[in-house]
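Asker: Multiple structures are listed underneath, in structure tokens.
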Structure 1
Amino acid sequence: MSNITAIKIISSLEKIYDSDKMPQTELKRFSMLKNEKKSFQVALEADSEGAVDFKINCELKNARVYTVEHIRSDFPMWKKGADDYYRFSESGYYPDLLLPAADSVRLKKGITVLWIEIDAVGNEPGEYTLEVTVGGSTAGIEVEIIDAELTFDDFVYTCWFHTDCLMSYYKLEAFSDEYWRVCESYLKTAGEYGMNCVLTPIFTPPLDTEKGKERPTVQLVDVNVTKGEYSFNFDKLTQWIEMAHRCSVEYFELSHFYTQWGARHAPKIMATVDGEYKRIFGWETKADSREYKAFLKAFSAELKKYLEERGLKDKVFIHVSDEPNLSMLIPYRKASKYIHRLFDGYKIIDALSDPWFYKLKIVSNPIPANDHIHKFLGLKKDLWVYYCSAQKSHFVSNRFFCNESLRTRVLGYQMFAYGIKGFLHWGYNFYYTRLSKELVNPYEVTDAGKEFPSGDSFVVYPAENKAAHHSLRLKVFYDALQDMAALKTLEKYEGKHKCLEIIEEDGRHHITFSDYPHDNRWLLNSRERVNSCIKECAKKYL
């Protein structure tokens with residue numbers, strides 16, 4: 001049996017590496033709203049390896065316990081042009097994977113970390129004392145559940161859901177019963193951690209695909225061509241929408257109508273043509289070809305009828321092509337103009353970072369990266385924001401293994417400060433190398449074949465039981481969404497000025513997408529001040 005020499009409760013913002021000593025800071029209490037999840041960690045120092053029992057003594061229901069596992073990164077970050085807000089930047093092992101723990105845990109020599117998540121739902125408001133006992137050593141923390149709720153309003157969060165990666169990893173047949181079961185399991189986890197919009201593969205998404213190659217077919221709409229006439233069957237799309245609703249997902253981001261980085265070609269589209277199932281469009285199809293435009297005209301008419309009959313028009317987002325730049329202006333403009341004409345009155349969105357696309361009225365709802373969003377502020381209301389592997393400098397938020405958890409979580413404050421209405425990321429569960437050339441084992445290859453910094457491609461790991469193992473980044477990002485929602489709750493009582501006054505510490509700081517205190521205590525303390533104000537306001541106004 002391992003001998004524990006020290007035990008300490010620390011915040012969820014701490015990352016404990018193998019080379020670290022026992023942290024100096026200690027978390028003694030926290031508060032949460034009654035529809036919130038909150039996590040903390042238990043750091044255990046032992047002088048030898050061995051299995052020990054643990055238990056949680058508390059009247060609180062809904063506690064989940066995980067061990068924090070270290071995962072290999074061969075490519076943690078881009079070195080060129082990166083800022084200095086990274087504690088580690090070399091290849092090695094990083095704390096990331098959370099494995100569910102039952103009633104015992106195996107300690108290593110040195111420091112082992114447990115991650116404990118409390119879900120306030122199902123618990124009465126009030127004060128609780130929680131004690132964690134591991135191998136005879138005990139640490140305690142005070143938890144308060146406040147009689148008020150987070151306000152999420154109409155914020156939209158999408159993190160691209162790659163069903164073909166699940167098919168490839170688990171060797172599933174598309175649209176088999178097992179395919180649907182696994183998809184729903186993964187989407188349920190996404191919905192539980194804030195994702196309320198799902199990338200919906202009406203056709204196989206033309207994303208991260210090598211030119212001339214194709215990804216596995218996951219097309220939800222059945223296309224039939226009989227004597228040159230198109231017809232469409234939406235049964236699989238209906239099944240998808242019903243699945244999403246069961247997972248608390250209410251918005252649908254339709255896969256892009258043109259290939260990535262320029263809109264020069266059609267996506268892969270399969271059809272049954274006079275009884276033969278085959279590809280009818282793909283890399284060989286020019287985006288502005290007469291044949292593809294005729295197809296889109298026929299398809300869009302039927303799709304709009306389908307969506308509007310189900311009251312989904314305002315719940316759908318349309319894409320043209322992902323991440324165009326000025327070198328792709330001409331083909332993108334042609335494609336975008338056609339899609340805007342076909343889907344007049346729909347919300348058309350695309351990730352891009354050059355404001356000229358908006359100024360020239362080529363895209364109606366641009367989604368800029370967080371290191372370019374300053375160019376759009378003042379130009380467009382109700383902006384969304386995104387980040388991906390490229391956002392490494394100017395201290396902007398991201399979710400790489402090597403990012404401090406504060407750098408991931410601060411995005412919630414930033415989005416509130418600027419009234420951001422949505423967030424997009426491209427990788428919920430991308431388990432391929434770059435350009436989808438081959439499948440990887442995400443427990444061993446976390447950087448898409450040394451192409452994207454570890455943490456960019458996915459936030460969940462594939463478990464043997466065909467469910468999703470969580471990462472600590474999944475939970476820390478959800479904390480960011482909850483911080484934003486708590487500020488929205490306080491704003492309803494006291495106005496935005498009061499909220500900014502708290503998080504900017506009465507003028508000591510000015511929160512922007514690149515400027516904020518690099519101090520865990522600042523975020524934790526300011527969030528507690530927000531909660532305290534909400535508590536007082538709830539008493540006053542109820």
Structure 2
Amino acid sequence: MMNKSLTNKSLTFAMAQINTIVGNMTANISTILTYAHRAADHHADIIVFPEMAITGYPIDDLVFQNDFRQQVSTAPQHLAQQLQDEGLGDLTVIVGCLEVEPTPDHDEEIWYTENHNSAYVISHGSIQTIYQKHYLPTYGVFDELRLFAPGDHITTITVNGYRIGLAICEDLWREGGTVSQLAKENIDVLVSLNGSPYTEGKMTVRHHLLHDRAREVNAPSIYLNQVGAQDNLVFDGGSFIIDPNGTLLLQQPQFTEDLSYWTLTGHQSHATSSTPLASNTEQIYQACVLGLKDYMAKNHMTQVVLGLSGGIDSALVATMAVDALGANNVYGIAMPSHISSKDSLTDATTLAHNLGCHFSVEPIHNMVTSINNQLHVHGLAADNLQSRVRGLILMAYANKHHLVALDTTNKSELAVGYFTMYGDSVGGYAPISDVYKTRVYELARWRNNLTTSSITHPIPESTLTKPASAELHENQKDEDDLPPYPVLDSFLYQYIEQGKKAADIHLPELSETDKNRLIHMISAAEWKRRQLPQGPKISACALCKDRNIPVSQQFI
């Protein structure tokens with residue numbers, strides 16, 4: 001590829017894919033300085049950090065907090081001074097941060113000034129220039145137009161004779177926008193700072209997108225993404241560089257912090273060592289594990305408790321919890337009733353033994369009988385009473401031992417309301433709430449076959465093969481109330497992710513009456529879903545964040 005620069009000097013980029021903490025600017029700047037030192041030791045000329053790396057991302061309504069705004073208004077300059085003081089002044093640092101005007105010191109009022117999602121270019125102890133993000137997404141999980149004002153000027157910088165154009169995340173996605181303007185500037189490299197959450201299959205989409213932009217500007221293009229989880233978003237990193245021919249020059253790993261390097265010399269841009277992307281199934285598993293791990297760490301929590309029923313959902317969540325937190329930080333409780341099969345308790349016991357986590361058994365029959373002697377409930381209410389007693393035990397245990405209870409409900413159950421409020425739905429975090437039931441089995445089988453872990457085949461084979469059942473009454477099976485999960489999940493995917501109408505969903509196993517019944521179940525469960533804990537988003541349309549249907553409505 002012909003580089004447009006006339007210089008014969010080289011230009012080395014350091015790609016700092018870091019995990020930030022929203023609101024903790026002190027910790028974030030410390031991380032930035034650590035990576036800057038490593039980059040300088042490697043003789044890098046430029047180090048690039050993710051979108052909003054100084055503040056963490058997304059900041060949501062922290063943007064309206066006066067004390068937050070006052071602190072962030074001076075943070076980039078403080079970083080610039082620290083870089084200079086620590087001998088890093090020659091290093092060009094490109095880092096994302098909220099840009100605010102200094103605000104008066106009023107404690108009782110919110111002072112609305114113009115906020116920008118910006119990229120700061122820092123060197124020699126000062127801020128050299130600031131680029132303000134042009135396009136502010138307001139779809140799915142994003143609400144940026146409410147929080148920020150759009151920028152309207154393109155920005156280029158020159159380092160070692162190379163002309164570099166800047167963009168931030170959404171700017172790449174808009175045809176005829178920022179990148180089209182930069183294409184007229186004869187740039188040598190396009191650099192984009194990103195805070196792009198993981199969804200299934202997104203890496204392929206990003207690669208295609210950046211290839212298009214690289215061709216548009218006729219220059220190698222850098223996609224630097226943040227890594228780590230924030231509430232129900234998981235940022236997978238996976239930063240990369242692509243040239244106009246579609247050659248992948250660098251691919252950083254997903255779901256882990258990383259510092260990688262790439263050098264441009266005169267007319268040559270060579271590929272460097274890259275990390276192969278994991279399979280789709282492994283990516284989803286890693287996203288769920290990272291979501292739980294960071295949720296716990298960033299909220300200063302260390303241990304979890306969950307019910308072990310002997311079923312596939314609790315088995316997968318327990319395994320994820322051990323992978324995220326370590327076996328000594330996971331407590332499993334089996335809570336058999338007179339309905340529970342002996343095999344279920346055996347499977348729960350075997351799972352706990354395989355994982356090496358804490359395990360105890362708390363039979364619920366006497367508690368259920370005592371409550372029912374007073375309330376005299378029957379049918380569904382009696383079934384749900386068992387689930388609610390189990391929820392009571394979990395929350396009491398969590399309260400007593402300062403643990404976080406994990407909700408093991410999957411997306412198929414959440415969608416149609418096939419769970420008990422204040423029963424199996426209790427908890428502070430729900431690791432598989434965006435994972436369909438058929439995918440739960442797929443993830444479990446993948447994890448059982450994982451040979452790189454010290455724990456292999458943790459989930460008993462009988463858990464993988466027996467019919468799914470809540471075991472709330474004799475001989476109960478999920479398929480007594482629902483279509484087989486492969487059919488149900490296909491319907492749910494088409495209806496929720498693809499937004500199809502019932503008439504456009506062609507499944508020979510379902511009649512029109514069946515499809516309308518499922519749609520009614522989805523709508524009727526909206527109030528239940530609103531009360532559930534958050535969990536990691538891994539699909540294009542997570543029920544907890546992307547699908548905001550009113551609870552009180554008479555359309556669906």
Structure 3
Amino acid sequence: MSASNAAAFLAARDFIFRHREDYATAYRDFRWPELDRFNWALDYFDPMARGNAQPALWLVDEDAGETKLSFAELSERSSRIANALRGLGVRRGDRILLMLGNVVPLWECMLAAMKLGAVIVPATMLLARNDLADRFTRGRVRHVIASSDVAGKFADLPGDYTRIAVGNAVPDWVPYDKGYEASADFSPDGETRADDLLLLYFTSGTTATPKLVLHSHQSYPVGHLSTIYWIGLKPGDLHLNISSPGWAKHAWSCFFSPWSAQAAIFIVNQRRFNAKGLLDTIARCGVTTFCAPPTVWRMLIQEDLSAWKVRARELVGAGEPLNPEVIERVKAAWGLTIRDGYGQTETTALVGNPPGQPVKPGSMGRPLPGYRVALLDGNDKEQKEGEICVVLQPRPTGLMQGYQADDGGVHTMAGAVYRTGDVGSIDNDGYLTYVGRADDVFKSSDYRISPFELESVLIEHPAVAEAAVVPSPDPLRLAVPKAFLALAPGHAPDRATALSIFQHCRTALAPFKRVRRLEFAELPKTISGKIRRVELRRAEADSQRGGQRASLEFWEEDFSESEIGKRSERATP
């Protein structure tokens with residue numbers, strides 16, 4: 001084990017703790033630890049967990065009751081599983097597809113794979129057969145650990161790979177529970193280099209075939225020091241993050257960040273999302289730090305949040321930008337501000353609003369310690385609005401190694417910056433505001449339109465639960481903003497609702513930004529829950545080319561000036 005590298009990691013973490021509300025000092029003086037050999041599970045987690053009876057994992061499952069495990073118990077159990085996997089032929093560098101829900105073996109397997117030096121390929125339970133075939137081929141998978149509920153998806157996937165089932169017995173699959181019979185004394189077969197591959201993520205593929213993102217034994221385990229800083233985690237916290245296994249955000253906030261901060265991970269498993277049930281559990285169990293994507297926050301504010309006396313200290317949102325309306329509703333109920341943050345599968349948290357700092361409405365914050373960010377145009381010129389780019393001199397530890405090439409190698413990043421593909425703007429105080437994906441921003445009558453800005457206005461209307469804005473081809477203006485809308489319960493997709501929304505937009509938006517067309521529809525999403533605007537753009541272009549209008553589509557010109565010019569009571573948020 002590398003005691004000196006572990007000490008360097010802890011020193012950097014403790015610096016983050018000391019300056020958790022002193023952004024200027026933290027940003028100016030933080031330095032990523034320079035590591036050569038490092039295995040987070042062996043060098044940090046096991047020594048920290050030795051004899052540590054503090055809770056590390058607390059699962060609340062509406063079907064299976066509650067489970068609590070300490071750091072010491074998880075250290076021992078993961079060592080048993082590591083020895084069992086070694087006995088089944090798992091070797092250093094082997095790739096393990098992990099397809100589990102929020103069950104204890106998920107955390108045990110993550111630790112065990114790290115101890116072995118194996119590569120983890122996280123996979124959501126929602127993957128279909130073709131998705132799995134792609135992961136097997138391009139991900140070079142040699143072993144599978146999956147819930148018995150999804151074992152059937154592997155029935156016709158060819159190959160000589162190890163099959164381990166968690167849950168009920170599955171013919172020709174090794175029962176996971178047998179692994180607990182292995183020895184709790186684990187010895188690694190050698191040292192782990194800090195830049196050895198640890199995680200292989202398939203991006204969610206909102207526009208194309210998923211890319212393969214490669215992370216090392218330091219880029220996520222150490223890189224999430226920036227995420228700890230953004231969330232404001234402290235030792236002893238009880239941290240709840242709403243995220244599904246298989247996606248990078250789950251590793252962000254349901255694994256590395258809480259345990260690196262010596263906080264407990266809290267999980268609520270529900271068959272179907274139940275806002276009241278979730279809020280009851282948060283209040284009863286004393287959650288102190290809570291992270292959820294905007295979709296969840298939008299559902300939570302449908303309830304009277306003031307009815308729940310929560311003990312939360314920190315609230316954050318991630319996955320997509322938070323709309324100001326949501327932030328204000330939560331603050332009014334709980335007196336807490338949801339602090340937005342920004343990052344990608346390819347990075348850790350790189351922009352955010354850390355605790356104790358002024359929060360500007362609509363802004364996702366400032367660059368976090370360890371990251372330098374520039375907004376660039378296509379010619380690499382710095383602008384007040386441009387593509388969000390990570391400066392690579394020096395290269396931040398939390399950035400991926402690169403994308404996997406077709407031959408299994410790594411497409412390393414060339415040049416002075418890593419381009420995120422997202423567009424942002426920056427104010428004079430250094431606060432960044434999300435504008436949209438580079439391929440989502442469009443022009444209307446030569447004005448640049450940010451879909452996110454319009455969507456934020458739309459969801460202020462009480463009838464609108466979710467919104468996606470895309471360009472609709474127009475012979476006069478080139479394109480006009482069109483909104484696809486999912487309605488909140490109790491609102492009908494009719495002419496009266498459309499009129500009320502158009503009235504609201506006319507009041508809240510400048511004329512060149514106004515939504516001119518809208519359609520009530522179910523929004524297409526990726527399996528990670530992100531809206532597929534590219535699909536809506538394509539469908540809208542096709543329908544306009546064919547001169548078609550959907551049955552639940554309304555245009556501003558369908559209404560008279562006397563109708564749309566007056567703001568009705570129904571349009572008031």
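Every read-out reported here was derived from the displayed coordinates using simple, explicitly stated rules and does not represent laboratory data. Treat the numbers as computed from the prediction; the structure is a model and nothing was measured. Cβ atoms are built from the backbone, for glycine too; each structure is taken alone.
Asker: Out of 1, 2, 3, which structure matches 3.7 when distance in nm of label points 7 Å out along Cα→Cβ at positions 65 and 329 is calculated?
Answerer: 3
Asker: Among 1, 2, 3, considering only FRET efficiency 1/(1 + (r/R0)^6) of positions 305 and 369 (r between Cβ atoms, R0 = 30 Å, to 0.05), which has the greatest calculated value?
Answerer: Max of FRET efficiency 1/(1 + (r/R0)^6) of positions 305 and 369 (r between Cβ atoms, R0 = 30 Å, to 0.05): 2.
Asker: If we compute distance in nm of label points 7 Å out along Cα→Cβ at positions 17 and 321 for structures 1, 2, 3, which one ends up with the highest value? Please list the in-between numbers first.
Answerer: Details: 1: 4.1; 2: 3.0; 3: 3.6.
Greatest value across 1, 2, 3: structure 1.
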